[in-house]
Structure I
Amino acid sequence: MIMQDIRIMDLKDMRYFQAVAEERNFSRAAERLHMAQPPLSRQIKALEEEMDAPLFVRTAKGVDLTDAGQTLLAEVPNLLLLAQRAKDRTRRAGQGLTGQLDVGLFGSGVLDVIPRMLARFHAERPEVRIVLHNMTKIEQLQAVRERRIGIGFNRLVPLEPDLVVETVLKEPLVVAIHESHALGTRQRIRISDLHDEPIILYPNVPLPGLAQEVIEAFRREGATLRVEQEVEDVLTAVALVASGFGLAVTTRSATNLRLPGVIFRPLSSQYLRDLELNCLYRRADPSPVLAGFLKVVHDYARRANQRVRPA
């Protein structure tokens with residue numbers, strides 16, 4: 001009965017009761033609470049009426065607890081602690097210090113830049129659970145709209161009216177070559193050097209991406225593009241290079257794969273110099289966790305742009 005009634009008690013009532021119960025004296029309890037004794041007495045009387053049970057027995061020296069009062073005293077500290085915990089957790093959630101961040105990723109995005117940002121965010125907010133989702137560009141766009149992820153990372157993301165699409169950085173392009181290939185002796189590879197060479201093209205997806213950029217660069221520079229294989233991700237592309245199937249144009253982050261027999265050379269092209277890495281999220285999303293992560297993303301983008309800015 002008492003536990004059911006506690007739900008309607010004010011936290012202030014519980015603190016008043018606890019002070020009187022521990023001091024066994026209304027005057028000392030009032031001093032401890034920095035209030036006058038009459039209002040305290042009225043609060044305790046109202047509490048007893050609300051609980052429909054006497055909580056104290058008045059004595060010459062002060063008060064003693066009744067059986068009901070003893071029962072309530074055993075519960076109040078735990079309830080106050082739970083209330084404080086709830087307050088603290090609510091405050092931390094409101095500040096984005098707890099909760100969950102769902103992030104959409106893609107192939108080469110997990111090789112360098114994004115893990116660095118996630119690691120920094122985790123160090124700053126270790127109580128936020130980070131959940132990663134490997135998704136194509138189309139899947140990310142849909143998942144962001146459906147609130148299944150808070151933020152996605154991909155390349156050449158189209159502008160959408162209901163989403164924010166920002167450039168995190170522009171990543172230089174390289175050519176993945178088997179170490180036995182004649183082009184491996186060169187310091188830089190031009191598009192013309194790749195004329196009629198077997199090319200591993202990726203990603204093989206509907207929306208514009210690196211594959212379409214490569215196709216357009218070959219066309220504009222008058223080189224013949226001979227597609228040996230079309231694959232969906234960078235790991236498969238570089239693995240095929242390692243197996244001798246051909247060459248692949250990819251981003252610098254792919255150099256972290258370190259597959260045996262594969263070397264990388266910078267790509268020199270008039271029309272294909274780098275590739276954007278974008279982040280996308282819902283416009284006006286109120287999530288404090290997302291806001292905290294975006295601070296990390298924006299700081300990383302600012303520092304990355306400073307590094308590539310000419311002197």
Structure II
Amino acid sequence: MSDEEEATLNIGALSVATGVPVETIRTWERRYGFPQSSRNDAGHRIYELAAIEHLRLITSILDQGYRPSQLAGCSCEELEALLVKSTGGDQHRAFSEDCGVWLQCWSEAVSDLDRQRFERQLRAEYGQMSALNFLDHRLSPFLTELGHEWAAGNFGVVHEHFASECIRDFLAALWRPLSATARGATVILTTFSGEEHCLGLHMASLAVSMAERRVVFLGTNMPVDEIVSAVAKTGAATVALSISTNVDEERARSCLTQLRESLGSSVEILVGGGGAPDEAPGTAVIPSLKGLYDYLAGDQA
């Protein structure tokens with residue numbers, strides 16, 4: 001498969017990545033010329049990865065009252081300028097930390113165990129900002145709030161599990177098609193034995209796939225020797241580990257040391273999360289999801 005073929009999405013993957021239904025994409029392309037597609041050897045529509053950001057900008061502007069016909073032929077730069085103008089010049093309004101309406105709406109949907117409403121709210125917020133801003137300014141604060149509500153007795157285990165399942169499915173639907181078309185080296189994502197929290201892994205997977213790296217998602221609770229075996233089988237260049245605050249720091253450091261010794265120097269180890277040690281020999285500590293993206297994207301530049 002050529003690099004050109006690998007760097008494209010089919011219409012289903014584009015729909016999943018943007019939240020725009022397949023039929024809507026077809027209609028917009030036929031009537032207004034966006035997004036632009038080509039055809040593969042089988043005659044199916046294929047789209048460049050840049051179509052994701054283009055469609056997300058379009059949906060954001062449509063939410064401001066514009067019609068699709070008004071956006072025909074607009075570049076991403078023109079769309080960004082139009083979005084700034086339509087929001088009164090404040091392009092950061094959508095993810096202002098002072099605006100808590102979205103947080104209240106998400107919490108109410110979780111309280112009611114209303115998956116359809118919650119997923120609709122996730123898609124709406126995701127469509128208003130970049131993927132990394134969505135992770136930093138929406139999901140991360142919400143997960144913190146979820147923990148506070150649980151500690152205060154306002155949410156039970158059922159609410160925590162419900163929200164986690166919805167968010168996990170939402171994130172997986174975003175990063176999997178991007179990973180499938182990525183041209184970069186393989187990254188294994190996992191946690192050490194005893195670590196059961198998977199949302200950090202899915203958030204990291206979105207950042208990794210956005211950097212055009214292929215994701216091998218091992219999930220949680222993985223023994224060191226199994227991680228080493230997975231590296232050997234996949235030829236992964238990088239292992240990225242999520243470590244939550246529930247993991248003892250000395251145990252995490254011991255596992256990282258064991259993994260480093262087992263892998264040798266040819267495979268890089270990245271670690272992030274609230275429980276990540278400040279320093280670990282032979283390991284790069286990544287403090288944020290944007291930092292993870294920048295690290296991997298810059299490595300391929």
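Every read-out reported here was derived from the displayed coordinates using simple, explicitly stated rules and does not represent laboratory data. Note that the coordinates shown come from a computational prediction; the quantities given were computed from them, not determined experimentally. Cβ atoms are built from the backbone, for glycine too; each structure is taken alone.
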helix-only ellipticity at 222 nm (-39500 (n - 2.57) for each DSSP H run of 4 or more, over all residues; to 500), calculated, reads -16500; among I, II the input was structure II
Mean count of other Cβ atoms within 10 Å over residues 69-76 - highest-scoring structure of I, II: I
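Here Rg and Dmax of the Cα atoms in Å, for residues 77-260 alone was calculated and came to 18.3, 55; which of the structures I, II was it taken from? Intermediate results must be reported in sequence, preceding the final value.
On the way: I: 21.5, 79; II: 18.3, 55.
Computed on structure II.
Determine which structure produced the value 24.6 for mean projected area of the Cα convex hull in nm², calculated from the coordinates; the candidates are I, II. Each step should come with its number before you reach the end.
On the way: I: 24.6; II: 17.0.
Of the options listed, only I reproduces it.
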Identity of the structure behind 0.00 (criterion: FRET efficiency 1/(1 + (r/R0)^6) of positions 13 and 269 (r between Cβ atoms, R0 = 25 Å, to 0.05), calculated), options I, II: I
The value 14 for relative contact order in percent (Cα under 8 Å, 6 or more apart) was derived from one model only; which of I, II is it? II
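Looking just at distance in nm of label points 7 Å out along Cα→Cβ at positions 85 and 213, which of the labels I, II belongs to the structure with the highest value?
Numbers: I: 5.0; II: 4.0.
Across I, II, distance in nm of label points 7 Å out along Cα→Cβ at positions 85 and 213 peaks for I.
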